[in-house]
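Peer 1: Each structure below is given as structure tokens.
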Structure 1
Amino acid sequence: MSVLLSELLNELKGKEIAEQLQILASRFPGEVVFSTSFGLEDQAITFFIASNKLPVKVFTLDTGRIFPETYTTWSRTVEKYGLTIMAYYPDSFAVQEFVTEKGPNSFYESVDNRKQCCHIRKVEPLQRALKGNKIWITGIRAEQSSNRQDMPMLEWDEVNQIIKFHPLLNWTWGQVKQYVSRNDVPYNPLHDKGFVSIGCAPCTRAVKPGEDFRAGRWWWEDSSKKECGLHIHENINEEIKQ
């Protein structure tokens, strides 16, 4: 796998993002997917895909607890670009069993409960969405959190058995905002209210001045490396870091 990753990195190196996406879509026809949560980074990537008519499948995870503003952004995106965005939902029985047993807000009570909720609502649906594909495009940026600083642009996801591509990895928050504004890309109005990383409504708050980008996610937890389980970085990728 490291040989393929190195080969792809050499192909993508120095290319514009739209061209990088086109190269991957050509190398793996019908097997390239992009996961969007309609945050600013994802909207920028959606614009690359839509404006260049790239053959990339777009999907989103509807956890059942996302903000109304996120649904509005979703609708505006579909209307403006005419995209088909596949929605994946958590298994209804798993949600029913979890909420019945532990209550609707049990994720506030322990990290284990929160991780179980994330697994049911996000991780398992993601696994279904990725199945059968070869390339997973994400909106991850190195600036977002300390445990994303050492991520390579292209990496092997051992858990999901798929290659992940992070086209905006080295972009700053300012660059993303400028790009979205310049191209009149629809964006979540919560960004204008201090929300940087937007997830489920009960688990997301606005970030205060000087706080870390991820401070608004699961803010009641002490850990500085808070993730929901969608993105697990393996040290194995260090050898092919760009």
Structure 2
Amino acid sequence: MENVTIRTVEVETQEIHYQLERKPVKNLNLRIRSDRSIYVSANSAVPTDEIDLFVISKASYISNAIERFNEMAKYKPQPKQYVSGETFYIQGRALRLQVSKSEKDMISSDGIYIFLSVKDPDNFDKKRRMVNRFLNKQCRLVFEEIIHSIYPVFEKYGVSYPNLRIRNMETRWGSCLAKKGIITLNKRLLEAPRNCIEYVVMHEFCHFIHPNHSKQFYMFLTMLMPDWKERKGLLERIYFNYNL
């Protein structure tokens, strides 16, 4: 890409390598990706020396962000084996998986256990597909229920009932396409406590009224959910690498 270069600055005895992209933006923008790479976007009119100084001024922030990603990597969940005893979280509750052999493939839950009955308990792919379908269904049920409970507040403002999309996202809990009437939620949000899910849904709903993160947006969010900071704080303590 012609407008992208790799630059290096020195901070004390350390070097910071960052990717610089020239694009029509008003401000200097810095982002630390989950792979620990550093990305900066800047208008072509901004001198490179000024951008270098900007990156240097953010050295402490960059170091802390990379440290958080490294810490997150230590506790990254290991791939599931879909065997008895493994734990899955739904709305903050830990559910233990119990696998048994049966003449018929079935999966159910009593809120404490997930019961997985399969003809061949050694068939990993079959178990994985069944559990994923079960979790996907739970996502749809829980997210739709919460959207339905929050929507009446926004109906008064002329907001149409949104379409829900559920995706696997690496660094975001949710997003909103206000003009298309779409709220997208991270599948992994199902694991979080219900009040945290409610916060994310409320946050995205507020973007139908205020599309950015302006002062007016946060005033509006605070009016509708006064304790949103506490909910957000809990979410960040559990999964500190996700954003809105």
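Nothing in this text is a laboratory measurement; each read-out follows from the coordinates by a stated rule. These numbers come from a predicted model, not from an experiment. Cβ atoms are built from the backbone, for glycine too; each structure is taken alone.
Peer 1: Which structure, out of 1, 2, was helix-only ellipticity at 222 nm (-39500 (n - 2.57) for each DSSP H run of 4 or more, over all residues; to 500) derived from, given a value of -12500?
Peer 2: Working: 1: -10500; 2: -12500.
Value -12500 for helix-only ellipticity at 222 nm (-39500 (n - 2.57) for each DSSP H run of 4 or more, over all residues; to 500) corresponds to 2 out of 1, 2.
Peer 1: Relative contact order in percent (Cα under 8 Å, 6 or more apart) was computed and gave 23; which structure, 1, 2, did it come from? Please report the intermediate quantities before stating the final value.
Peer 2: Numbers: 1: 23; 2: 12.
So the calculation was done on 1.
Peer 1: Could you figure out which one of 1, 2 the value 19, 14, 12 for semi-axes √(5λ) of the Cα gyration tensor in Å, for residues 140-219 alone was computed from? Can you show the working numbers first?
Peer 2: Details: 1: 23, 17, 13; 2: 19, 14, 12.
The value was obtained from structure 2.
Peer 1: Any idea which of 1, 2 comes out highest on distance in nm of label points 7 Å out along Cα→Cβ at positions 100 and 172?
Peer 2: Numbers: 1: 5.3; 2: 4.3.
Max of distance in nm of label points 7 Å out along Cα→Cβ at positions 100 and 172: 1.
Peer 1: Given a value of 2.2 for distance in nm of label points 7 Å out along Cα→Cβ at positions 36 and 68, point me to the structure among 1, 2 it was derived from. If you can, show how the numbers build up before the last one.
Peer 2: On the way: 1: 2.2; 2: 1.7.
The value was obtained from structure 1.
Peer 1: Follow-up question, since we're still on this one. Can you spot which of 1, 2 the value 41 was calculated from, given it is percent of Cα pairs over 31 Å apart? Intermediate results must be reported in sequence, preceding the final value.
Peer 2: Values: 1: 20; 2: 41.
Going label by label, the one that fits is 2.
Peer 1: For distance in nm of label points 7 Å out along Cα→Cβ at positions 44 and 204, the calculated result is 3.7, so let me know which of 1, 2 that is. Spell out each step's value before the answer.
Peer 2: Working: 1: 1.7; 2: 3.7.
This figure was derived from 2.
Peer 1: Next question. Check the numbers for FRET efficiency 1/(1 + (r/R0)^6) of positions 28 and 84 (r between Cβ atoms, R0 = 25 Å, to 0.05) across 1, 2 and tell me which is largest.
Peer 2: Details: 1: 0.85; 2: 0.00.
Structure 1 gives the largest value of FRET efficiency 1/(1 + (r/R0)^6) of positions 28 and 84 (r between Cβ atoms, R0 = 25 Å, to 0.05) among 1, 2.
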